[in-house]
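Please go over the structures that come below.
Values in this text are rule-based calculations from the coordinates and carry no lab data. All values reported here derive from a predicted model rather than from experimental measurement. Cβ atoms are built from the backbone, for glycine too; each structure is taken alone.
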Structure 1
């Protein structure tokens with residue numbers, strides 16, 4: 001473990017945990033939560049009908065966000081290093097940033113999602129992606145100086 005905590009990666013990890021918790025809330029509380037978070041009327045109705053699709057899709061998102069949070073904590077020096085942490089953090093940063101930027105191209109694929117959903121979720125993805133990117137860059141520059 002590091003002697004200092006990488007704050008951007010710690011905040012990114014906390015954001016991922018909070019996002020996972022919000023998604024878990026959709027599973028637990030159903031259609032109204034799907035609607036509130038802008039997932040679309042179809043997802044909300046399927047959740048209210050007890051169909052498995054919203055639960056499976058949302059559960060996968062929860063699991064991915066939890067794994068990403070653990071990698072953030074690992075890179076921050078809060079927990080023991082996980083395998084391939086540098087590569088994982090680079091990929092996580094890239095995915096969040098790409099999702100934040102590429103929403104215009106994704107919108108036609110999910111026509112029921114509101115414009116508010118796309119703007120807010122893309123802004124959140126850009127924010128978290130930036131935290132991961134800055135934290136990863138800081139971590140690599142610290143490691144580079146130690147190994148030099």
Structure 2
């Protein structure tokens with residue numbers, strides 16, 4: 001009844017950049033601050049302990065001045081393959097698991113982003129609140145960021 005497939009929202013993207021560059025963009029705080037967040041958001045890295053059990057926390061400011069906090073704990077890190085973390089995006093989303101899967105494809109990178117919710121109802125609510133638009137703009141910014149790097 002509570003099948004993870006039915007409570008997961010997935011975004012898949014092919015980024016026009018090699019795996020090493022995409023991995024660095026996703027894992028290094030100085031890079032994350034450049035692209036993390038929806039269009040127009042400014043992100044400040046408050047905490048970034050990129051180890052299993054380590055915590056991360058980002059403060060995000062909207063163009064209108066409203067602030068959001070994103071935080072979580074790293075559950076699994078397989079270098080250049082996958083990152084699994086708990087995540088809260090307060091005040092909109094809490095208690096989700098994010099699974100980011102990286103796969104080299106020549107000089108491009110296949111990225112699969114799964115957001116697993118506690119219940120199917122919560123998953124549906126998050127989708128209706130604009131999950132794909134919001135996260136879609138994160139990935140648009142990431143794509144632009146990695147394309148701008150030599």
Structure 3
């Protein structure tokens with residue numbers, strides 16, 4: 001039995017400890033935001049946040065998670081109430097086919113959680129491991145800049 005805390009909810013799963021986190025999320029927990037892209041940790045479509053760090057869930061065995069908290073795209077908002085970063089991706093039309101977007105959002109969220117006002121160079125360097133085959137990188141960068149700007153303005157009003 002493997003215990004995982006995903007999006008704030010504790011789950012006990014009867015799966016092989018070597019099972020990749022991606023498969024546990026998709027098959028056991030029915031969280032389909034993280035996608036199988038390459039299975040090699042080279043594309044980022046499967047990116048989730050584990051205790052504040054973006055990880056390729058296709059490479060991470062569930063046994064390696066331990067007590068660390070996992071956040072998936074489903075933990076950031078819903079279709080009816082998207083989170084601030086999700087809203088920025090929508091507003092900037094950062095998705096073309098949409099396959100990579102959950103991973104992009106999760107990697108960007110990890111950055112914004114750690115660095116609320118990153119420079120464009122910091123954004124580019126942080127986002128480099130994730131690939132968009134449709135070529136919407138410029139819109140993705142614009143969405144992250146917009147979300148960072150919005151959160152900085154909101155913090156100034158508080």
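Can you tell which of 1, 2, 3 yields 2.1 when distance in nm of label points 7 Å out along Cα→Cβ at positions 49 and 97 is derived from it? Label of the originating structure: 2. Here relative contact order in percent (Cα under 8 Å, 6 or more apart) is compared for structures 1, 2, 3. The highest value is that of 1.
Of the structures labelled 1, 2, 3, one was used to calculate semi-axes √(5λ) of the Cα gyration tensor in Å, giving 32, 16, 11. Name it. Display every interim value, and only then the final one.
Numbers: 1: 32, 16, 11; 2: 22, 19, 16; 3: 26, 17, 14.
The structure behind it is 1.
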